[in-house]
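Novice: The data blocks that follow each hold one structure.
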Structure P
Amino acid sequence: MNLTEKINQDLKDAMKSGDKVRLETIRSIRALILEFEKSGTGRQLTPDDELRILTSASKKRKESIEQFRNGGRDELAEKEEAELKIIEEYLPKQLSVQEIEDEVKKIAGELGAKNKEDFPKLMPAAAKAMKGKADGKIIKEVVEKILSAV
């Protein structure tokens with residue numbers, strides 16, 4: 001079952017259950033999928049496209065949560081957090097910081113990355129290897145930490 005089919009099924013289930021936050025969130029994901037399909041690219045939605053759509057939606061929620069917290073709007077931040085949890089159900093399991101560190105160390109060893117000058121070599125390789133499995137900010141922090149510790 002691809003993402004579109006899963007979203008459509010979950011949309012029906014959310015309508016039946018009456019869960020408003022879940023319904024709104026799934027509708028927003030469905031809107032992003034429809035927007036892609038109608039974009040005129042003339043191609044089918046690939047797993048990479050699905051991942052990109054979900055990652056983008058997740059990132060927007062995280063940024064909103066931060067903004068609402070900074071603005072003292074905790075009720076809106078909580079709503080965004082609830083939506084983020086629902087979006088994360090469709091994303092691949094995220095790696096822990098320790099797992100990210102282990103993977104970055106392995107990649108650094110393969111590339112021979114030893115210091116801060118090797119950042120342009122290591123960061124793209126690490127981001128590609130963990131695409132969809134880890135937040136880019138966390139990957140960047142880990143890469144910088146590892147390169148400065150060596």
Structure Q
Amino acid sequence: MSKYEVNEDTFAVVPKSSTKSIIYERDNTYIINEKVNKIMEDSCEYYGSTFKGRQDGSKSILKLTHKIPIIIEDSSELIFFPTSSPRIKDCSWISLNNIDYYERFNNGTKVVFKDGKELILDVSYGIFNNQVLRSSRLQLLINDRKKQKKQKNTKKTK
């Protein structure tokens with residue numbers, strides 16, 4: 001498998017080497033011959049945007065400048081966040097909506113996904129928690145905007 005688009009079943013995209021990534025999905029785990037960032041870029045383009053466009057949109061909404069969560073696809077709210085700067089080769093991307101819970105684990109973080117699958121990340125709990133909070137805020141603000149737009153449209157039709 002070489003071309004991969006992130007989808008609702010994707011839990012995480014994790015670097016395996018400088019040229020390979022591990023895809024954790026609901027029912028499968030794959031090794032892909034692509035860099036993590038290339039998979040994220042291709043996924044954004046598959047859903048009709050660019051990675052930079054998604055980052056710029058999130059930056060504008062959240063008023064943040066680094067480690068920005070992105071909405072890869074709007075209608076199903078595919079929100080992913082980086083575990084570090086995407087410029088760093090060890091950066092993983094995690095699906096906000098597939099996390100059941102997470103906890104401290106040695107010097108890192110253990111993430112438990114909704115199907116019970118576990119992933120140990122070499123990322124401090126504090127950083128991981130901050131990224132979850134940023135992503136949750138992005139989701140909340142997007143949902144608020146959708147509600148406001150729906151209310152405006154309802155008023156226009158009355």
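Every number in this text was worked out from the coordinates using simple rules, so none of it is lab data. Predicted model, so just to flag it, every value in this text is computed and none were measured. Cβ atoms are built from the backbone, for glycine too; each structure is taken alone.
Novice: Given a value of -25000 for helix-only ellipticity at 222 nm (-39500 (n - 2.57) for each DSSP H run of 4 or more, over all residues; to 500), point me to the structure among P, Q it was derived from. It would help to have the intermediate numbers written out before the result.
Specialist: Details: P: -25000; Q: -12000.
Derived from the structure labelled P.
Novice: Still on this structure, please answer the following. Computing distance in nm of label points 7 Å out along Cα→Cβ at positions 25 and 57 gives 1.0 for which of P, Q? The partial results should precede the final answer.
Specialist: Details: P: 1.0; Q: 2.4.
So the calculation was done on P.
Novice: In terms of distance in nm of label points 7 Å out along Cα→Cβ at positions 33 and 81, which of structures P, Q is highest? Working shown, then result.
Specialist: Details: P: 2.8; Q: 3.5.
Once distance in nm of label points 7 Å out along Cα→Cβ at positions 33 and 81 is tallied for P, Q, the winner is Q.
Novice: Supply the structure label, taken from P, Q, corresponding to volume of the Cα convex hull per residue in Å³ with the calculated value 121.
Specialist: Details: P: 147; Q: 121.
This value belongs to structure Q.
Novice: Going by distance in nm of label points 7 Å out along Cα→Cβ at positions 97 and 121, which of structures P, Q comes out largest?
Specialist: Working: P: 2.8; Q: 1.8.
Top value of distance in nm of label points 7 Å out along Cα→Cβ at positions 97 and 121 goes to structure P.
Novice: Computing distance in nm of label points 7 Å out along Cα→Cβ at positions 17 and 41 gives 2.9 for which of P, Q?
Specialist: Computing distance in nm of label points 7 Å out along Cα→Cβ at positions 17 and 41 on every structure in P, Q gives 2.9 only for P.
Novice: Consider the structures P, Q: one of them gives 1.6 for distance in nm of label points 7 Å out along Cα→Cβ at positions 65 and 89 as calculated from the coordinates. Say which. The partial results should precede the final answer.
Specialist: Details: P: 1.6; Q: 2.7.
Label of the originating structure: P.
Novice: Next question, about the same structure. Check the numbers for distance in nm of label points 7 Å out along Cα→Cβ at positions 73 and 113 across P, Q and tell me which is largest. Don't skip to the answer; put the middle values down first.
Specialist: Working: P: 3.6; Q: 1.5.
Evaluating distance in nm of label points 7 Å out along Cα→Cβ at positions 73 and 113 on every structure, the highest lands on P.
Novice: P, Q: which one has FRET efficiency 1/(1 + (r/R0)^6) of positions 9 and 105 (r between Cβ atoms, R0 = 41 Å, to 0.05), as calculated, at 0.50?
Specialist: Numbers: P: 0.50; Q: 0.95.
Here the read-out was taken from P.
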